[in-house]
Each structure stands twice: as structure tokens, then as C-alpha cells.
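Undergrad: I've put the structures underneath this note.
Read-outs: derived from the displayed coordinates by stated rules, not from any lab. Because the structure is predicted, anything quoted here is derived from the model rather than measured. Cβ atoms are built from the backbone, for glycine too; each structure is taken alone.
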Structure 1
Amino acid sequence: MSATGANPLSAINHIVVLMLENRSFDHMLGFLYTDAGNVSPSGQPFDGLTGKESNPGADGTQAVSVSKIQVATSSTYFMPGADPGEGYTATNAQLFGSTTAPVPPAATNQGFVSDFSYTLSWESKEKNSVLPGTVANDIMGMHTPETLPVLSALARGFAVCDGWFGSVPTETLPNRAFVHAATSQGHMDDKTKTFTSATIYTALSKQNISWKIYGYDADPLTRHTFTELTSLADAYFGEFKDFQADAASGSLPSYAFLEPSWGSKGNSQHPNYDVSLGEQYIQDVYVALRNSPLWNETLLIVTYDEHGGCYDHVAPPTSAIPPDTSAGEYGFDFKRFGPRVPTLLISPRIPAGTVLRVPAGSMPFDHTSILKTVERRWNVPALTARDAAAPDVGAALSLNTPRTDDPLAGVTAPVSTGANPAANQPSHLQEVYAELVARLPVPDAGQDTQRQPPLQNGDDYDRYIKERLAAWKASRRMAKP
């Protein structure tokens, strides 16, 4: 037992969460321990790939087996070559072979190739961001420890959760809503861009527990997707450079949430953007914390909001607890989780080679396990029935004495040699962010101008977002008595 007694989380005074974009567990970590028979160095079983997993080919053609993404090619860090379907109907097609889920749902995870084939058929006509030569079979390509040395070294060097699921089987904003509020208020797609639910942040404030949300190079998107956060003091929000400074000075808040940069040239790892940039970001976050005077009392959780249409062989559980009484879009009852996503737990109080699982038959990990971990550490009430039922990750923190070794010693983040197929195209979340900041009350020539100007590319969106935010913040300062 840990020296901290029944609650090992009591040794942790800072929880930091980095949530990246749209990758499944198998796609990023499925081959982590394949060469060792899917057993970690500590002897724990690991639910990874054997190399024999497959999906029927498009139109029922010959089965397509999982394969390893090759190292050091121009396409390595842009696979699967296009943006797979990730919404509710696409996820159903991937899991059930139909855009509508059967009753009772019995997922086979056999529709990834056929759904990617469908997606490619329309993306190739409407977009220019498909990597030349991309075919439907590419969705069965998986990264390896050779292509993802940072993520893999941290997974091996600390703890990996091989049974962590997206909170809902759909796209980004509903899943991110669950990590902040334990509900998406019934919403199941990205058409709804703001949420009025209570968040973990105001719950922490009520207990006088410090928190801060960090964007990468702009205000965090989260601030503008939750109405109760938008008008709070600017001190609650920062950029990655502020996070690095706070870590170095030992002034991190009790709970910190980190976002990536959202553009197609950014480090979010959204398909089909440059995954190597996300590897560097993960390493930068880890280095900032490991060099901090707070390292021995810090837990870093690295996870992904949803699977993004990437292949995973594990059927999502159907034991989810509906968060509230909100009526679900598409008739969804919130009793199913989304597909598995990569999740690492990083702390010097975690033994190397840990594979953290819940006991058989119990509630699995999902994004509200982050909330449950925060709530248990600081005695904060649950936000909804979902996080009330969720397990926390305290069991991973089993060491009495913090480790001093560095699993990333000698590991270098990779650098892509290829050309980004998305180039400078605006990303979906840049478009969401621009729409949100256009709503901000920014006085101009005596009027509130809330009409977004024409924006052509990703740089235009970044510039507009930053300028609009700066003008809004300046108007707030001028309005203060």
C-alpha cells in the first residue's frame, strides 16, 4: 500500500491534463507490447494488437489486416492520409456496419474500411487535403513505438490505460464537454458549439481550489464553449508559454487543462495533420513538469478526446450511466461509450510498465474519470451521474518514494519529412473558434460588430481569432470602473 494510506491521490497536489485530438488506442499504441506477447515488463496483460486483426475490404472485398505505418517516409506522420468520419452516424458505421445502431447494440468493429472508403469518395471531391495515393485500406495502418517514440516511451515508462473510452460515440465537442462538465447536455455533434452546464472549474472555485486552462498560442477554446467561463477573469486562462513559466516557478494551479493548437499546421494530431508536432508537444509538456519543483507531487494525464474514425478492435462497453435527463440527439440514450482512446498516466509515483485497468465487471474509464480523480483528490461533489459512477486513477500511484529516473532520457521527438496535405486550410475547430469569437461584444465605431469577415486560410483564421480576442479583452479592461 502507498505510504499515503487509503487514498494515494493525497500525495498529488497538481493534476495536469493534456487532451489531444481524434486518435484511437490501437492506431497510436496497439503495437506497444506486441513483440512481448502483449505483456508489459511488469508482467501485466495488455489489450493490444496481435497483427492478425482485420476488417472486410471495401464492398466486401478481401479482408484487410492491420499493418504497421512505416518509419521515415514522407507519409508517416500524415496517415491515414485523410480525415476519417467521426460523427455519430460514421461511428455507428465503423462499429456496427450501419449508420444506425442495432438494438441491443452488438459492435463488431468491422466497418472501418468501408466507412473510410465512403468518406474518401466525397472528401476527394470536396477537399484538397487528402494525401495523394490514399486508399481505404490505409485506415488499418497503425503507429508503432518506432514512429511514436515519445508517446511510447512514456507509456512504457509510466502507466497506460488500455480500457479508456471516449465518453460518447461521436465527435469532438460532445466528448470535450464530458471532460469539463460530465455531460454534453444531450448534444451529439459539433453543430452545438456552446454549453450552459456547470463545469469542474466553478466547482473547484467553490472549494477555493486553484485552476487554470491553457491554450497553446491563444486563449483556450474551452473558455468560449462554456458560457459560465467566458466572462471570468483573464487570470484563469493562459497560453502554453504561461504553463511553462508556471511549472518552472512552482506556481501551477491545483488543476490545469492544456489544449493544443487547432490549425491544420498545429500540434493537435487531428487526422491528417502532422503527428510529429504532437509528439514534440507531449515531450515539451513532460519536460516542463519534470523540471518543475512540483514534479514529485504532480500527475500528468495525456489523453485524446475521441477516436476520430481510426481503427480499434475493442467494442465499446454498453454500461455507461446517462449523465442527466437531457434528451439525446439522434435518439441516443447515453448508455454507450465511444471507442477506446490512448490515455497515459505520468508521475514519479507510478511504477514503470504499469497497465492500469478497472476490476472486471466494473465501470470502465472514460473522460469523466478525470473529473472523478479531481473530485476525489479535493473532495469536490460530482457534477452529474456519469462522473459520480466513474472510477478514478489513484490506484496507479503505488510508489511510496518518487522515482528519479527519466523514461524520456535520450528520446528525441520525430520530425516529419513530408508535406502537409492540409497545408494552410482552415481546420474545423478554427472555424468553430472564429464563430464563437465573432459573438463576443467588441465595440467598434460605436457599434457591436459581430459579423465574421471573409477568411480564406488557416492563417486568416488565427489572425482573426487573436485580434478579436485582444479587442474583446481590451474592451473589458476599459469597462472596469
Structure 2
Amino acid sequence: MELEEYRRHDATGLARLIAERQVSAGDLLAAARERAEAVNPRINAIVRDVPVEPDAERDGPFAGVPFLVKDLEQDVAGVAGSSGSRALVSHVATEHSTVVQRWIDAGLVLFGKTNTPEFGAKGITESEAFGPARNPWNTDHTPGGSSGGSAAAVAAGIVPCAGASDGGGSIRIPAGCCGLVGLKAGRGLVPVGPAAGERMHGAATHGVVSRTVRDTAAMLDVLRGGEPSGPYVPAVPEASFASLVGQDPGTLRIGVRVPSAITPDPHPEARAAVDGAIRTLTALGHEVTELAQAPFDDHALAKEFLLTWFVSVAASVDEAKRLTGAGDDGFERDTRIMAALGRATSGVDYVNAVNARHGHARRLTTYFESYDLLLTPTLATPPPRIGEFDLPVALQRASDVLLRTRTARLLRHTPIVDDMVEKNLGWVPYTQLANITGRPAISLPLHWTAAGLPLGVQLVAPLGGEGLLIRLAAQLEEAAPWFDRVAPL
């Protein structure tokens, strides 16, 4: 199959071609691999091969469609999974993750794993273990993170959709950077086992990045539902999510907020992205209102999010050391800094930060009594350049001394914490809300900057609002189509 023909189809379309015997699974895999060989050296999206049984019998809604999984908590039995860390590059998984098994059961052909930052701890994908992933729209820029490798692979045309996960925006940020659809499902709808019942107290979940709303909806059908070892029996709608594509969402009340406490003056392109979405939504008959203030305390939420994030990174480092016997030199400086800050956090402060999530959820619930959805930019700036978030040399040296002398708790009293807050969340202050409150949210590719870089818009829904997001997203996709916009790589 020629590349142009391959690129004309999303995953749903490719599955139909196979079902109608117009192409074979081998044809599609050859096309995906040919494209990967041509572009992966430039974007560094795929970092590990997954063995494929070429003649295996496959069934399911995506039988024979090529697919990539993220090299973070999407384990493939018998294949090393690094989580983007040097310490784990040779650590071989002993069982499939539940979502990986569901993708296999759906007939997808897994042939590689994608680049991610160490432990998924950043909104960019620039690990020391594998090097930076690059944005196909402009390889000087990041594809976002932590599912940056997956987003780069989809935007570059290697696969029509790929595995992703989201603990603070890691599906929606790369989707916003790469001109893709990225849906984070609500808490508990998608399993994260079998190794864990939930991640980050339920804030983290799995999903995909894709080029079409119908692929995102159909993939959610593949993944949805609990598992025997999980903590929840999630409420699963009777109708499939795929069946909602094309259904009228009705007239919706949508509140809009662009400034944030972290970034009170976002880039003009972020404002332009939202203004374009407002025009389209208004033309479709929806009631759109600019909010005078955020419907939650976004400054407090950011601080609490990072506090729990640092503790989570500390736990990830300790687990990697236990599994591999690695020393501190097996981890990146920034990871060790975050882990040190996590270890310097008291148990009481950690519990208070976790408990504070209920207050944010209640304020958002009050907001949804008056509005159906919340609209924000996905990003406060266009996708940053590779290396833009490297620590200044002076801070690198100061932190190295503190790490070496085991006095890293003193980092709390240096500019490094404020620097990490500003750089890690300053360009992505919008996405953590949905994780902390457990609400579903989606990023849609409705804007490209004057320089030709994507900058997505985000919609946040109340509990159980995945179906509403899919119906509206499909309506927006029809009104402002993006599928034919192809990265110039």
C-alpha cells in the first residue's frame, strides 16, 4: 500500500479495508514500518520494537491495524519497558497490562513502543535514555509529553492512532501540540491493572491519541470497563461510544476561561485558538460565555498537584531501584530533584493535598450546575522548542551539590521549585484540573499558529460526560475538519 493511500484512512477505515479483503494486515504493517523507517530517525517517536507474529489469526473491531503502545505502564509480556528511564531499559515485563491485552483482543498489531519522559513526569518528551522526541510539524519543537512519542508517530503518519496515558495532561498536551484528538476518560472508566488498582489516586488513566473522533470513540469502547483486580465497577453506558459520533449534542451552555493563575497572560495564539472555537460553537447554535474568573482555585490546585506529583516520582524511583538495583546515577537530575522534593514532603502535607481534591471537585460540580462544559486552550503557548526547559547552569550546579551531599531537602528554599512550577506548568496550566477532579476532558485540533504549529483547545465535562464530549467533538470535526491537514515532515 502506498503512503498516500495509507494516510487517507484512519484506524476505523483501515479495519474496514481489511474486513472487505481489499488489503491484508501484512500490507498495512509493511506500510507502517516503511513510514517509520523513513521518518523515525528525524522524530525519534519509536524507541523499541515489539515482535510480531505475521500470520497470527486476529479478530475484533481493529483486526490487522498497526498500533504502537507507550513505553510507560503499557507493558507487553516478554518485552523490556523502560518508563523512559536508564535504570529500567533492560527490565522485561512478565505480563501484559490490561489495556495492552484489550488492544490485542481488538485485533491491533502491536509492533513498537513509543518515547516518553522519565516516569512520564514532564509535559515534554526529552529523556536521557532515548533522546528527545520531535514534533512532525516542526522538528525543532516538542511534541509534548508524556505521550509525546505516540503523538509524534501519529502526526507523522506512522500509525493512525497510538496508545497514550494521562496523569496531568499527558494525552491532551501531546494532542494539542501535534494536531490530534486526545480524550482523557473520567476516573475509573479505563483500567490501569493488573499491577495496580489505580494510579495517582485515580488521577491517571490510559487512552489513545488519534486523528479522528470516531477512532477515539471506538478505542474507548475497546478500553472501557473495570477488571477483577480493580477498585471500581465503573458505570458503562449501554450504547457504544462509537455510536454517538454524528449524534446531535443539543444546544450546550459552554463557559470559557483563558487566563490562569499560573499564566495570567497566555500567548496570543492560545487566545486565538479559543476565539476560533467560540466562533464555530456559536455558529453551531451553542451558548458560549466568557467567565470572569476560573470556576476553581487554579493556583492552589497547581501547588497541590505538584506536591503529590513529586511524591509519586519519589515512589517510582524507589520502585525502580528495588527492581533493578540501580543507584542514583541511573536517573536524570530533574527526576532526582523531584524525588528529593517528594521525600521532603511530610505525610500530613501529602494527605492534605490529596484530600483537597474534593474541594476542587465540589467547586467544579457547582460550576456544572450552570454550564454543560468548560472550554480552555489546551496549551498556554505554542509547542516549545526542544531543550527550552533545561535547568539554567547555575541551578544545575547548585542542585548537583545538594543531591550529592544528601541535603536536597534544602531545594525547597531555592528558586528551583518556583522555576519548576513555572516551566513545567506555565505553558500547560489547564489540564491538571480534569485529573485532580476525575472528570473527562478532550483536546481538539482546531487551531494552527501563524508559524504552522498546532495549538489545541480543551473541553472539560462533568462526571459521565465522555459521550457528550464525543458528540460535540464530532460536530466540531464536521464543522471545522482537520483530517486533511498533514504535517510537512
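Undergrad: Please state which of the structures 1, 2 yields 60, 37, 28 when Cα extents along the principal axes in Å, for residues 270-405 alone is computed from it.
TA: This figure was derived from 2.
Undergrad: Out of 1, 2, which one gives -0.82, -0.96, -1.05 for log10 I(q)/I(0) by the Debye sum over Cα atoms at q = 0.17, 0.21, 0.25 Å⁻¹, for residues 294-333 alone as computed from the coordinates?
TA: Label of the originating structure: 1.
Undergrad: Follow-up. Where does the value -8500 come from, among 1, 2, when helix-only ellipticity at 222 nm (-39500 (n - 2.57) for each DSSP H run of 4 or more, over all residues; to 500) is the thing being computed?
TA: 1
Undergrad: Now, a different point. Given a computed value of 4.0 for distance in nm of label points 7 Å out along Cα→Cβ at positions 358 and 462, which structure among 1, 2 does it belong to?
TA: The correct label is 1.
Undergrad: Please state which of the structures 1, 2 yields 24 when relative contact order in percent (Cα under 8 Å, 6 or more apart) is computed from it.
TA: Derived from the structure labelled 1.
Undergrad: As an exercise: Cα extents along the principal axes in Å, for residues 110-197 alone, calculated from one structure in 1, 2, equals 44, 41, 25. Which structure is it?
TA: 1
Undergrad: Here's another thing I want to ask about it. Taking distance in nm of label points 7 Å out along Cα→Cβ at positions 134 and 398 as the criterion, which structure among 1, 2 has the greatest value?
TA: When distance in nm of label points 7 Å out along Cα→Cβ at positions 134 and 398 is computed for each of 1, 2, structure 1 gives the biggest number.
Undergrad: When distance in nm of label points 7 Å out along Cα→Cβ at positions 230 and 286 is computed for each of 1, 2, which one produces 3.8?
TA: 1
Undergrad: Of the structures labelled 1, 2, one was used to calculate FRET efficiency 1/(1 + (r/R0)^6) of positions 246 and 302 (r between Cβ atoms, R0 = 35 Å, to 0.05), giving 1.00. Name it.
TA: 1
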